[in-house]
Structure P
Amino acid sequence: MNTIEIIAEVLKYAVPGILILIGVRLVMDRQTKNLEQESKFKLRAEVMKDHLPLKLAAYERAVLFLERITPEQLIMRELGSGLNVAQYRASLIREIRQEYEHNIAQQVYIHPQAWDELTEAKNQIIQLILEESEKLPPEGHGKELAGKLLSGYQELEIKRPRNAIMMLKGDLSQLFTI
């Protein structure tokens, strides 16, 4: 037997063995990848099971906050009977800031852009209160400021609170899109 016959004989058994090893390796790699994906999916599902109620509550509270700081709602809660313009302005701004501080931890669960929009809405309402109160004498009656806020809010068509609510709703709807 010459060397070529020996090499041919070895290759006759080695090549199919090598091909089988390569095939097994490919199947094992694919199976490992599938198991990793399944494991990640199960872990994500488990995290979402615990995390989703917290996230939903955060979005609910954020929307509630935005609703509560609109002038209509704010004035209904803070009627300011007997307060002058300066006191009423301070009372309204304090109420908004307390609401914001009470809900500030919710930003952990809310998309950063949506939280920024919420913060801008808060700032826009405070700015409106400051601007409208500057048009009145500080010792004037707080009810005058309430009227100015309502008309100013409607005239200026302040959209930030509505935009923030729409953004929050959009973010939340993405959670349920598969």
Structure Q
Amino acid sequence: MIVEIVRVSHADKESLREWRNDPAVSKWMYTNHVISVEEHNAWFDSMLADMSKVYWKIHADDIAVGSVFLTNISHQQNSCEWGMYLADMNSRGKGIAQAACALSFRYAFDELAVAVVKCEAIAQNENAIGLYESVGYVRTGVQTDAVKRGDEMLSVVTLELMRESWKKAEIGVLQKLSEKGVIIHG
């Protein structure tokens, strides 16, 4: 299987809204209401115009299966924030997420030359946190009751990936992908 990441374009507006509204994806987002066309269009247009953000679609054998992104890119802070989701449930557990991590981290560390890539996850999202730690992220803390979603308060785990940590983890990640028959392109 070949995995690549492709920059999001205007043609992807509706598919991203569908993915963001998928209950399996929105379950782990900070907001889980149904995103209206108007709300999504405003977010999407702003996202494309914002130079501190880079969004990609994740392709597995030329089929778009999710998104990976960098936000709050700051050369002054020498950092950015990272996130991803697989919208295609059949894509999970096959190495596609790890491949998307590798490709986006290469961009962050090699192209943007940041020193640290930060991320957060809802504390109950143990699968995501396990994935993040498997590619080199280290927990930096827990923010108790950090997100109010409807009537519930959710805690958030914060994580960081340093450039040196990724360079050490990258070899092992690529080896595991190779063993699964996953080839990264890009």
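If you work out distance in nm of label points 7 Å out along Cα→Cβ at positions 50 and 66 for P, Q, which one comes out largest?
Details: P: 3.0; Q: 2.1.
Sorting by distance in nm of label points 7 Å out along Cα→Cβ at positions 50 and 66 in descending order puts P first.
When relative contact order in percent (Cα under 8 Å, 6 or more apart) is calculated for each of the structures P, Q, the largest result comes from P. With FRET efficiency 1/(1 + (r/R0)^6) of positions 2 and 122 (r between Cβ atoms, R0 = 30 Å, to 0.05) computed per structure, which member of P, Q shows the largest figure? Once FRET efficiency 1/(1 + (r/R0)^6) of positions 2 and 122 (r between Cβ atoms, R0 = 30 Å, to 0.05) is tallied for P, Q, the winner is Q.
Given 4.2 as the derived value for distance in nm of label points 7 Å out along Cα→Cβ at positions 18 and 138, which of the supplied structures P, Q does it correspond to? Value 4.2 for distance in nm of label points 7 Å out along Cα→Cβ at positions 18 and 138 corresponds to Q out of P, Q.
Could you figure out which one of P, Q the value 21.0 for Kirkwood radius over Cα pairs in Å was computed from? Write out the running numbers ahead of the final one.
Values: P: 21.0; Q: 16.9.
It traces back to P.
So helix-only ellipticity at 222 nm (-39500 (n - 2.57) for each DSSP H run of 4 or more, over all residues; to 500), computed for just one structure, reads -10000; which one of P, Q is that? Attributed to the structure labelled Q.
Of the structures labelled P, Q, which one yields 10.0 when mean count of other Cβ atoms within 10 Å over residues 26-33 is computed from its coordinates? The read-out comes from structure P.
Bear in mind that the values in this text are calculations on the coordinates, not laboratory data. Owing to the predicted nature of the structure, the values given are computational and were not obtained by experimental measurement. Cβ atoms are built from the backbone, for glycine too; each structure is taken alone.
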